[in-house]
Structure P
Amino acid sequence: MEMAPQGKAPAQLKSRGYAEKYRQYDEPISLIGVEFSRESRNIVGFQVESA
């Protein structure tokens, strides 16, 4: 069963550099990673980090 979050969402956001284009604005940036279950198609976890 796939109901436990694995913590991969924030790592994916960082590795793909999604926040980089917003650094020029000199504002706080928050990375919000949401993990979904492939089986039940529900949210199984989320994390919020400052970038």
Structure Q
Amino acid sequence: MILQDTYILSNGVAIPKLGLGTWFIDDDDAARAVRDAASIGYRHIDTAQAYG
């Protein structure tokens, strides 16, 4: 399953290939989206407020 697939970073740390980005999720829905994603196996969740 894709949620268990990882990339190995140059420092040897493994990170999940698939992550949940929260940028376009309405603030009122973000906490629930993150909880739901974690409950089905997501372990890479990008919660940055802004990208520049």
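Just so you know, all these numbers are worked out from the coordinates, no wet-lab data involved. No experiment lies behind these values; they were computed from the predicted model shown. Cβ atoms are built from the backbone, for glycine too; each structure is taken alone.
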_Using distance in nm of label points 7 Å out along Cα→Cβ at positions 12 and 36 for the comparison, can you identify which of P, Q gives the largest number?_
Q
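Can you spot which of P, Q the value 43 was calculated from, given it is relative contact order in percent (Cα under 8 Å, 6 or more apart)? Mind dumping the intermediate values first?
Numbers: P: 43; Q: 37.
The value was obtained from structure P.
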_Given 26, 9, 8 for semi-axes √(5λ) of the Cα gyration tensor in Å, calculated: source structure among P, Q_ = P
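So helix-only ellipticity at 222 nm (-39500 (n - 2.57) for each DSSP H run of 4 or more, over all residues; to 500), computed for just one structure, reads -8000; which one of P, Q is that? Can you show the working numbers first?
On the way: P: -4000; Q: -8000.
Traced to structure Q.
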